[in-house]
Structure 1
Amino acid sequence: MTDDSNGLFATATAQFNRGADLIGLTPSIRSILSQPKNEIIVNFPVRMNSGDYEMFRGYRIQHSNILGPYKGGVRFHPAVNLDEVKALAAWMTWKSALCDIPFGGAKGGISFDPLALEVDELERVVRRFTHALGSNIGPDHDIPAPDLGSNARAMVWMMDTYANSTGATERQNVKRIVTGKTLETGGSPGREKATGQGVVFCLQHWADEVGFDLTGASAIIQGWGNVGSATGRLLQVHGAQIRAVADHRGAIADEDGIDAFDLTDWVAEHGTVTGFPAAGWIEPADFWKVEADLVVPAAIENQITARNAGDIRAKVVVEAANGPTTLEAEAILTERGIEILPDILVNAGGVVVSYFEWLQNRSAQRWTIDEVDHKLREVLWKASDAVCELREELEVSSRRDAAYGVALRRLQTVYQQRGIFP
């Protein structure tokens, strides 16, 4: 049996244990961090437009709050399950610690297809979910954000539902209950592109480190949603060429390059990259065989597996998605000399700018996009520096193990200083 058949939380746990071994994490702290602090499952009814009531199941997993409030997205997808959300919550803990921001880790989701509902039905699902979570979330306790299948509009519904469940004098003070809101309702400039922007900042750091020039580089990107499309457009601005793109409906390629801005407009209208007139159709399995300097998985977990890792012809895999590479695939890529820039570093831009949004809401400020980008680059640059320093200190080649090592050292220090109550 390969790791491809294991649960996602098993992958997250194996990665955590490697980092814990690397720094000699205290056994008691290892035990505490090996499982989420709280696992919340809510089942709630929603009236559909037919007049019937349908039951929905939602999750909120709170992994750790030793560094600050629980923080993490809410995804809407039919495949959402407890195992997946536990893994995603743990990864949020490591991201926050690695980036040295005062947040813990959490994740949530509802198991359903948001595209199958009318807008008013979707609104009722979101509001009922928020109400069902009740006091399990809060602006200084647990702060949701958008994720796969959800968006700024859903966050505004969550904020409004929560605000109208609090006292009248507090309703303007709880905008920070969620991040990733629209600008008009308290969101931050740069939040929509934040994860993709972070991907490119981390890639720039790697390029400077190894002496690679992004200008003229080639890339293939799996997933053309918020993260993939933002990454593609930013790479194109830096002079890189997008040779192939894949999504859940198919794959396209052009050896002369795909215009990321035109493709984004096409997907906004058609919902998929398939049919894009300025590129040719290829078999989805052949996507991974397209030769490029950079491979950017920006879709969902477990996409690079033992079955396709041998097909990849690139210098580096840039994990813009959460958990896109299975354990066995990682071993194959490492054996072949292909570097991996790990997800807990590369896609941390979203949580960092969520932190910025939270700070702006707390102080009733609005930062400019230049301020946000500058601060984001500074945070991710420091995190990347810390990973490089630990790799050198402990003479470890794996960037993933080093990233976990940095995060776990910080968590261990706080646990040792605070102790365990009572």
Structure 2
Amino acid sequence: MHEKLFSDPAGLADRLQAFMDRHIYPNEHVYDEQLQAMPSRFGTVPLMEELKAKAHAEGLWNLFVPANHGGLTNAQYAPLAEIMGRVLWSPEVFNCNAPDTGNMEVFMKYGTPAQQERWLKPLLAGEIRSSYAMTEPDVASSDATNVQTSIRRDGDSYVVNGRKWFITNAMYERTKIFIVMGKSDPDNPNRHLQQSQILIPRDTPGLRIVRPLTTFGYDDAPQGHAEIVFENVRVPAENILLGEGRGFEIAQGRLGPGRIHHCMRLIGCAQRALEFACRRSVSRTTFGRKLAEHQSVREDIAKCFAEIEQARLLTLKTAQRMDEVGAKEAMDMIAATKITVPLMAQTVIDRCMQIHGAGGLTADYFMAEAFSYARWCRQADGPDQVHMMALGKQIIRRYADG
């Protein structure tokens, strides 16, 4: 590991690792069994509530909360997110799962006291879950200014109409609030002032779940991803976040930290896959030799190790940079990390699945679902091409002027 690269005065990494060893890894099969046995795949897994109570009691709760709100720095949180990322469902145990962490930060940064009391407080307590609705099926949402969902003022209310998809947590029965991005001023000549973000409680008339969606066949239950529609959804005017025309600003403030959190977790996925592959390589024999004695296997293991270490250091450097100058001024490093880490994780997990033979493609191991997560992250929070385009432009400007 990399204990010397970050400050951990409370020993959180050791405590978190011990919790994972005692309560998470031994219960992976129990979680899956309970999920499969539930009447609805998008209900509450009993084990999750038991483990949340244990994590809360041990002080391993809301570890994502940023330093300016009394929590950890990004550099301190990064190794913890990596540990949690080794089991895809475990971040919720510690109230550190996406998209709730990003949504809670939105409420911390931009919510009114009334909005914080109604939504942030129960989210921090882990009593409810939330969704963030930006992506739309009918436009290229990689350009967030393209969103077409209408947010129209009507007296003391706003009326929302539109269609969204791949909305994480939308299927989860515990989700009670949606943060929705749409256009409130579509004719504004400044494309970045056309959008607003608004709060829509799940039980609001006109909010309809169309269908659950899958990635490579995984429905990511119980959180899930869904296609949803808003049909003349009416909410009070005080549900607007920060004010009309501030939607793009909120999105940028939210997505910067969220991107790096995904990368932290993906490093955990890749590291665990490497460890699985090493154990597999000494347990199986082909052509009279253990897999570990074949040159091609050793080369794949070596490449995986080197690529994970490179990505981990890049992520830690990015986290440190965010702590020093803020997410906005660290966008070059965030983009570089977002371009690098999901692709690295996808590549590493693919090699490790190969070492496991056909079994690596099954749900007998965590790797197939982790591969889906890594591939999905190359689209989530902005696709690779957008980050490369923005980063390339920034770097050219930086050095072309001498």
Structure 3
Amino acid sequence: MTLPLFPTQEIGSLQKPSWRVKGLTGKTTQNDIEELKKWCTKLNLQGRIPIVVDIIQKIKNGQEKDKDELRRQLKEESQIFALGFLEKAGLDIIYDGEQTRVEMYEDPISDVDGFEFKGLVRSFDVMKYRKAACIAEPSFKLPYHLEEFLFLKDKTEHELKVPITGAYTLAEWSYNEFYGEKNKDFDIFGLFGSEKTDRREMALALAKNVIRPNIAALVKNGAKWVQIDEPAATTYPDEVDLVVETFNESVKGLDVKASIHMCFSDYKVFFPGILEMKNCYQYAWEFANADTTNLGMDRQKRIGYRILDLFKEHNVPGRIGLGVLNVHTDFIEPPELVRDRILYASKVLGEDKIYVNPDCGLRTRSLEVAFAKLQSMVEGAKLARKESQK
């Protein structure tokens, strides 16, 4: 698929439809079925309605011997739904809104040897996840995103971009029992061991032993692009070098477009360290969250995008995944506002550097709001193309 100027892309998660969430436990209501019918009609997926309803009914009827298989089928229907959702919205580069995943930390860690879950902790919003401790050197168990990719790759003509939680975030969000104990054994004077040193060892082991083999399995089976998600990237500003190092280790020797998504961070701390990142195809960052809703391309009106000056000043290679939608509000950005944000960024960095996306995943927004935002983003990109061709 040939991409247009200012290609539009998803950046991560979508809200899972109610018929999928409740259907897995056999608790769907007629309202959920009506929601399914409404959206499938809107997305030209009417043929999926009887299939999904049949699966839901069988789960509800308690067919225990087939329940795991039925749940797998329902998740696959949710993947098809998400593909259709993003295609209908008009995006150029898509995935499945992470429909088969529980959560971006718990889901991968459950498929990594060397970790033991300890209990629930609260995420940044109302969600909770199970937090694990590293109790042995992290090692590869299985390619945990391969099944979902294999299911999707022949079901769309759009380019697929596979999101995968990065090694630094997995390390920073975990308890570290193994490396602290290991380093205490030889550091009898307390000169070398520290939380930072222990986290570095765990993160690099995850990058080399877990993330790289996962990406390699995806590439072997046809994946062209992976997005490494690092929401914890600037938790400790003095560890930016470690974020860069784990990215490099994760994609080392692999023939793949590898981008990095870092949401809601103080991006200034990444300069000039970001110059040490090797073969990073795209930096997907949030900008709209800090911007005004004023129209216009002058510097005073586009305050959320001034960090782009540092990309220009340091001549950073790679492209920008330009966040133009604020995912923390139901405000639907007008296409004209999206257009001006794109044109401002292209004026700073050049047109060929700009890809267009929401600031982050849209899982906290309803499907209605997410769809309206994405449609507006697509229309804004079209307006920006027209303007750039004048």
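Readers should treat all values here as calculations from the given coordinates under stated rules, not as data from a laboratory. Given the structure is predicted, the values throughout are model-derived calculations rather than measurements. Cβ atoms are built from the backbone, for glycine too; each structure is taken alone.
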**Message:** On distance in nm of label points 7 Å out along Cα→Cβ at positions 179 and 347, which of the structures labelled 1, 2, 3 is highest?
**Reply:** 3
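On FRET efficiency 1/(1 + (r/R0)^6) of positions 115 and 211 (r between Cβ atoms, R0 = 25 Å, to 0.05), which of the structures labelled 1, 2, 3 is highest?
Checked 1, 2, 3; max of FRET efficiency 1/(1 + (r/R0)^6) of positions 115 and 211 (r between Cβ atoms, R0 = 25 Å, to 0.05) sits with 3.
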**Prompt:** When Cα Rg over 2.2 N^0.38 Å, for residues 275-330 alone is calculated, the result is 1.77; to which of the structures 1, 2, 3 does this value belong?
**Reply:** 2
